[in-house]
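Down below are the structures I want you to see.
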Structure 1
Amino acid sequence: MRMLRWLLLGCCVSFANLPAEAGSSNSLMDISADGKLLACSNRDSGTVTIVELPALKKLREIKVGHHPEGVSFIGSTHRLATAVYDDDVVVFADADSGEVTHRVDVFDEPYGVVSNNAGSRLYVTLEFPGRVVEIDTGRAAVIREMEAGSFPRGIAITPKDDRLVVSEYLTTKVLSIDVQSGRQVDEWAGGETDNLARQVVIHPSRPKAYIPHIRARVTIPQGEGSIFPYVGTVDLDHKEETRRKRIPMDAFIGALVTANPWEVAITPDGKRFFVVFAGTNDMFACQTVDDDYREITPLRLMRLGNNPRAVRVSPDSSRFYVYNALDFNVVAYDVASLSQIKDVTVCDNPLSEDVHLGKVLFYTALQPMVGRRWISCSSCHPDGQADGRTWHNPDGLRATPPLGGLAFTHPQHWSADRDETQDFEHTIRGPLMQGTGLIRGRLNDSLGKPNKGLSKSLDALAAYTNSHRFTMSPYAKNGLSDSAKRGRELFLNETIGCAKCHSGPFYTDSQSGKPSQMHDIGTGRGDKSEKMGTKYDTPTLLSLYRTAPYLHDASAATLMDVLRSQNPNDQHGKTSHLKDGQLEDLVEFLKALPYEDPEPAAEQAGIKRIAG
């Protein structure tokens, strides 16, 4: 056990030069402490696959739920835990038998999961509302919740099991939480432009944490200046001069550009370092350097499969494994020679032909989608979610919207300048992505003749983009609260008028197949860069609970701000006469959306779903 070995070396050091145990940092894959099994979570198929090592033979596939993310073996056992993101549950399973043994409900959006040495505790990040839950593995029960910043995803546990290191997804801020007290004891802020940090890995013998992330420069609407790949490093021993720094991955090997770093891994002997790039389908194999300056030096660029999302190393440091998420396989490599050994398919492709092709295109930062390699659609909309950024687009300030319900709520963009997803061919060919494009020949104008049907690949991209659905709000798991019920009555009140624009099952008057409805709600006048006037498309209100800040320019930090400070003239619903308690009820209702699946009601109302 890490704890016992650390004690034998004496408490004057913080990190022992010892092999890393299973489950000490979050990943989409994990390897058991004895090196005999590999577990891989398959987001699209809703399963966890168990692979025998070193033979790389698929043993079984375990159904766990909708969109599993982090997976971890528990201590030195073959028991494992999986964070099932959309079902709000942590699933326990026996990797030897394939039996699901327990399902532990959590509040919302579990992502990263790690185990302590003894296997007695699991720690799981809840992206919303920003917590780490501690689970007693013996009782399979949550015993404590700890505040963990905003949208935490990455999590790692130190060799002594005394600290948790957590990364905020949207800001890349790194937090240190004392396990005994459950309180935050340190933090390392990222830069203002840092974005999308979904993992933290701790060096096995040095007080260093590593965070793959991107840098989103929202003032630059061009592909060669907006998105950059980084590996961040954090000094955990409080060295003020080197507490945190970024290593640019687009200039790491000459002028070679990479995109969308997803995960990193370090060999248990601490010598080799690997980072996979989900946008350019490649990897940097590196050597770690103990100099508090360079940190890692390159050894080789390695070409991988489609959308690599995970990398993990065997306990003896002899092999590493890469998960190519859109090839649905795991590939084994030799650490010494960096040569490929073998691959195994971990699950059947659960996607239709067009959705699969569209997803490959959505995630790639290569031609014909992208010319300069820095950016892909998924750089701002990973897995259909938003990046939490407000971009200085050529048209004006525009907050990145999530893609949920898009198939029912055309037209698209705050400016309603796309009446079909295929119109994004203009973006692909434009200065942001600079791709050669998916249509051969002339492209029709946006809002003009359809571009649908002109390219199989473009239609496939639209099919994937339109495929995103909503999960139920955690605030309505037990139905609407009394406060939310009162808020619903206020929302539907004709005098207040919320439902005049936010109507129907998707709470918007933008409906596929109908003319757009643009509204002036008093916003946009302070933006000197605004080019399209101050009327905007009505966004859906579903999943508002997790999409702050609000409005097209992100000028409202909270839902209460939407109703109060950002609505001084009652242009966005007549709310000025409402008392504080009534406004609070209205907010509670908005937070509870969706409290029921909107799609059956949409179909009953004749609202068309656009599949591609």
Structure 2
Amino acid sequence: MTRAKYRFYRGLILGLVGSTCALVANLAVGAPAHGIALHGQPKYGADFKYFEYVNPDAPKGGEARFAALGSFDTFNPFNIKGQAAAGIGQLFETLMVSSADEPFSEYGLIAESVDVAENRGSVTFTLRPQAKFHDGSPITADDVLFSFEVLKTKGSPSYRLYYADVAKLEKLDERRVKFTFSSGENRELPLIIGQLPVLSKKYWRERDFAATTLETPVGSGPYRIERFESGRFIIYKRDENYWGKDLPVQRGLNNIDRLRYDYYRDGTVALEALKAGAYDLRVENIAKQWATGYDFPGLTKGLLKKETFSHQRPAGMQGFAFNLRRPLFQDPKVRQALAYAFDFEWSNRNLFYAQYTRTRSYFDNSELAARGLPSPEELTLLEPLRKALPSEVFTTAYEPPTARDDGELRGNFQKALQLLQEAGWIFRDRKLVNAKTGEPFRFELLIADPTWERIALPFARNLERLGIEMSVRSVDSAQYENRERSFDFDMIVNVWGQSLSPGNEQREFWSSAAADQPGSRNVLGLKNPAVDRLVDSVISAPDRVSLVARVRALDRALQWNYLVIPHWHIPYDRIAFWDKFGYPATVPMQGVQLETWWIDPAKEKARSQRGAEASKAN
């Protein structure tokens, strides 16, 4: 959740998914090591100098400006209260850090070594003697113990789920801590614990960790807060005395001296600000804007670049998400019926400039996606759960409804009406009503970005042809987040990011235990014992082959429960930026890593000169 490699990236990519987790298996266990890996040894040996996807000689300096949406009112990103400032994760370091060119490996950051017990029943971290907080105090075992306990008791509910299998935590000495697990089945736990953000006990023990705060916290990361104005902007300054700057895992990273985030009301306003030169880089997640929104002199004169960067990340799932806590959506036939009213093909042609591929799997764009019929390995997992799963899991490959023309769309409407009638809904006075109560079929789609209206309103018109009233309500980001955290919605647009090696985060997404925890990422309210069993099997997978089979089995169960109306995806990132940046030639499998970029002095000077010449010409 707080991996160092995502801190910069998360702060910039609004609406895209950043958090991932993975499984560890076949570790080199029983002796201290510089890192731990997915299936075998880490790619990088103990004597590695830097990651292959960085420029180790990247120049330091300059300022980069970015846009954030809405507002912020807290510098504590670890609880569920308030709106955390963009980029705030750059203040806090973790025990270990993952590489971006492996499915999942971690290397020591605050920890100089990691020792996984031979039976995987425990993990011991030895802290670097030079690791320190911004106030100059050393990072000690006491800080690790404090961080674990305060996150588990007062942090976001996700920490309680992630750390549920930690049975004991011990301080062995000032620089060594040992985590003992309740069983060896949760094979991901050594890496999950490696992601632990280490907080200053001295600072936080005198403050209310569960509250919002705009007091500058004591961190240990490469940046510090320089200036801010609540809800308007925040500026981070690179710490030239950062204790970890010469570590192999940090070489070539954090190259820009100042990072400024300015807040804008919505994405449309933010795009106009980019074109006006008010900030420097934008990760674009709206197809129409990418296709038509950048037609202005800065682009035609070469001052602004539009680039796509391919990646091998699983696409995850984005879709219209049902709140199963609502009686209206508890019948899977109803959820299936509504999917027939969403015309992706029309949207892709008319709204998205044919840029997207329809999403059909929760793990699309990867080998983890379920395809065809279940394999023998999948059936071994699914057969004991047959009574709790839809029969289609065993007999049919899932595909979302399609409508290549109006004739197929009319056919989809007929299928939807048949399903709705089977679920107890009838037409009366051109409205769909409950056959028993007479209540009309009516619900609200809650959105935080007005740009979603152009997609939602055609969907609403199609539903209206079925006698269903879907209102679209746009609220500000703070109200949206509060309502999402408290599960106060009928339907939302939600994104479940996935990694190449899913693990403990699946409990937070789908488990019955997470369904009733405010702030959890089980926004659906899903409570399904078969899904719980499949999630547990993913977490305990002993090797890559079994992991793939178990994830595909889970994928089938999620697909055929009609939990969302799937949207779309692309296998690349779209980034528009003023031509002042340098970046490495290598893009790793996890995608572009913005923290590896730097300000190119020659480009910045040339851009300023060309901009001045263009202004004189106008």
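Nothing in this text is a laboratory measurement; each read-out follows from the coordinates by a stated rule. No experiment lies behind these values; they were computed from the predicted model shown. Cβ atoms are built from the backbone, for glycine too; each structure is taken alone.
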From 1, 2, which structure was distance in nm of label points 7 Å out along Cα→Cβ at positions 277 and 525 = 5.2 calculated on? 2
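One of 1, 2 was used to compute relative contact order in percent (Cα under 8 Å, 6 or more apart), and the answer was 21. Which one was it?
2
Work out percent of Cα pairs over 33 Å apart, for residues 261-500 alone for each of structures 1, 2, then name the structure with the largest result. Show your work: numbers first, answer last.
Details: 1: 36; 2: 29.
Largest calculated value belongs to 1.
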Origin of the derived value -8000 (helix-only ellipticity at 222 nm (-39500 (n - 2.57) for each DSSP H run of 4 or more, over all residues; to 500); candidates 1, 2): 2
Across 1, 2, Rg/Rh (Cα atoms, Kirkwood Rh), for residues 85-156 alone reaches its greatest value in structure 2
Among 1, 2, which structure scores highest (criterion: distance in nm of label points 7 Å out along Cα→Cβ at positions 437 and 549): 2
Output 2.0 (distance in nm of label points 7 Å out along Cα→Cβ at positions 149 and 325, calculated) maps, among 1, 2, to structure 1
